[in-house]
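Listed below are the structures to be examined.
Just so it is clear, none of the values below were taken in a lab; they were calculated from the coordinates. Nothing here was measured: the structure is a model prediction, and the numbers come from that model. Cβ atoms are built from the backbone, for glycine too; each structure is taken alone.
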Structure 1
Amino acid sequence: MDPKNKYLEYLRASLRKPSKRRIRKYSVLDLFAGCGGMALGFESVGFETTGFEMLEDACETYSANLSGECHQMFLEPGLDLGPKADVIVGGPPCQPFSVGGKQDGKRDKRDGFPAFLSAVEKYQPRLAMFENVRGMLYRNKSYFEKIIGELKSLEYVVEYKLIRAVDYGVPQKRERLFVVAHRGEWGFPRKLECDHFTAGDAIEDIAFQTDENTKFLTESMDQYVAKYEKKSHCVRPRDLHLDQPSRTVTCRNLNGATGDMLRVKLPDGRRKRLTVREGARLQSFPDWFQFFGSLGSQFNQVGNAVPPLLARELAKSVLNYLEQSVELSTNEIHRLNRPKQPLLF
């Protein structure tokens with residue numbers, strides 16, 4: 001590993017392994033926690049986290065790597081999640097809203113927003129935040145507006161923004177919707193004033209390594225890729241180019257055997273599928289962070305996660321908010337929640 005690699009040095013310095021003995025001032029309930037990408041960012045700036053996740057492997061990964069514990073459960077409205085917390089965060093399943101799916105929204109059995117809203121109503125945190133795909137803003141815009149309305153009815157000011165992970169130190173072009181419900185004086189984090197990290201910054205030292213466990217695209221998949229590139233007039237093939245940030249890392253393009261999967265083209269022409277560690281670095285997980293479960297489960301944990309470096313920048317803003325904010329009156333909250341130009345457009 002190149003000791004002069006700025007990205008890996010930044011990653012190591014920003015996301016050190018949390019200590020279970022550290023006394024923490026503020027607490028976070030982390031709903032639909034996955035393997036702990038959001039929690040890692042929050043713990044890195046001093047929060048205590050408690051996770052809730054239905055998948056056993058993801059819970060094991062969370063608890064093994066973080067100071068907080070993850071409880072395996074299927075989240076439903078009205079559940080007792082323990083003591084009151086300062087902050088509630090969550091990533092309700094994105095499949096009901098993804099433009100790559102059916103976008104069934106609230107009709108999808110995987111919709112986790114009733115459970116998220118119920119927890120916010122019950123615990124009344126000083127701040128609540130959720131992350132989801134930008135698809136919420138399209139076919140399911142009416143449901144999104146209903147969710148915002150529910151948060152406003154609980155006397156929160158609600159703001160939302162599309163955030164590009166690449167602007168916060170993550171070497172990929174991931175874009176996600178973040179919604180924050182607060183009591184006043186909140187501000188989204190500013191973009192980092194530095195050049196974007198590239199996929200090469202993240203994995204150049206391991207990208208061309210192969211062994212008996214390395215997986216390659218099959219001949220039929222290579223043929224599919226060639227037809228796709230010809231039909232779509234690709235100026236540059238959709239391989240992973242080390243001189244620019246990666247495409248969005250997802251479960252599908254890490255774990256699914258599709259022509260669109262993330263892959264590295266080797267000097268001999270073969271296309272190598274990414275390893276869990278390569279995907280994790282593109283998501284900004286440090287190398288000490290270990291994943292548990294089958295290979296497919298680990299890929300899914302990586303692809304579903306909030307990039308920890310992005311979570312860290314959000315956590316810094318949350319910490320600043322908790323330290324400096326003054327609770328607004330109900331009238332002031334109503335004034336701030338009046339219709340105005342959306343932040344996104």
Structure 2
Amino acid sequence: MKTLFEAFLERQDEESWSATLTALLRSIHEVDRNATQIWFSFYPLSLFQALERAEDPEKLAQQLLMQGNYYLKDQIDSSHTFLYGHRYWPEVKSAVQKHAREFSGSDSLSDQILSVAQKVAGQAKVDQSLVIGITAVAFMTIRQAGLAAFEAAPGKMLIDQKHARKSPAQVLRERAVDDSQGLFAFLKTVDKKWTITYDENDDRAKYRMNHVQDLAWGAADDRSRNWRDLDPRRVEGPIPVECRSASCGTCWVGVLGGAEKLSDVAAREGKKIKEFGYIDTSEAKPLIRLACQAQALGAISIVIPPWNGVFGKYLKRLKPSTDDTDSV
């Protein structure tokens with residue numbers, strides 16, 4: 001039997017969550033502002049609902065060309081390691097569980113998230129802005145995984161102490177730094193190279209690539225590990241890729257730092273990324289990109305989602321039948 005809190009979350013539709021996220025963003029620390037938006041793009045409520053309501057979820061997943069791990073129930077502690085707030089996951093998870101069990105149903109979704117974040121901040125003795133994003137993530141995780149599964153997860157922080165000790169300012173500085181090109185960098189003939197970081201919690205998770213080379217081509221030269229053994233989607237390098245022509249959607253990534261140092265979204269990328277269902281925006285430099293199209297003009301920090309698919313058109317067809325849930 002579902003709890004009152006789970007019933008409340010089920011009444012929150014996409015529009016409600018979007019409005020909540022917009023309201024929260026101004027209170028989220030800069031170090032997690034992009035990361036929080038990326039996480040919600042990685043785990044869209046609309047896709048979860050489509051699979052939840054399908055008569056045969058596995059068949060639908062095949063139709064949508066889903067690959068990798070796209071269910072939050074299997075990643076309760078690990079889906080958000082790229083958020084700075086992940087450092088406080090044990091405290092956040094405990095506080096959200098307590099809130100869920102004691103829920104009586106009066107405040108808005110955003111007010112509840114802020115209230116829990118305030119309690120966590122006091123307990124952990126950190127600025128509230130550092131835990132708002134990860135608290136919102138916990139709420140959505142319960143929505144998609146269920147409270148019982150959420151409570152059953154170990155609730156561990158999954159990054160090492162060296163990286164956990166980094167301050168928000170240090171993380172932001174590292175994202176902003178560009179590679180030195182030497183004494184003759186001012187010459188147009190200098191072959192510039194940029195560092196791409198694809199996991200900020202792993203010092204080895206970097207590769208170097210040429211100026212204006214697309215992120216996927218640069219990643220293909222990284223032979224530091226047996227990528228296919230780590231993830232069957234990674235046929236060469238750390239970024240999954242199949243087509244290199246924006247046709248498959250396999251290579252989508254989130255941009256934690258340096259979005260302004262990527263080429264503008266061209267017409268094909270903009271059209272296809274909406275068809276895949278990853279993001280719906282007219283921004284020239286959004287936080288979700290196709291790595292085979294985005295060209296680097298500086299050092300970039302990205303995060304690679306654990307799955308990919310093609311579901312935008314399918315969800316658009318469902319729109320009239322999915323707007324019948326009332327927001328509270």
key: mean count of other Cβ atoms within 10 Å over residues 28-35 - structure with the largest value, from 1, 2   = 1
Structure with the greatest value (metric mean count of other Cβ atoms within 10 Å over residues 212-219, set 1, 2) = 2
ask   = Which structure, out of 1, 2, was relative contact order in percent (Cα under 8 Å, 6 or more apart) calculated from, if the result is 20?
value = 1
query = Given structures 1, 2, which gives the highest value for distance in nm of label points 7 Å out along Cα→Cβ at positions 228 and 252?
reply = 2
query = The value 3.5 for distance in nm of label points 7 Å out along Cα→Cβ at positions 60 and 316 was derived from one model only; which of 1, 2 is it?
reply = 1
ask   = From 1, 2, which structure was distance in nm of label points 7 Å out along Cα→Cβ at positions 204 and 220 = 2.4 calculated on?
value = 2
key: helix-only ellipticity at 222 nm (-39500 (n - 2.57) for each DSSP H run of 4 or more, over all residues; to 500) from the coordinates reads -12500; which among 1, 2   = 2
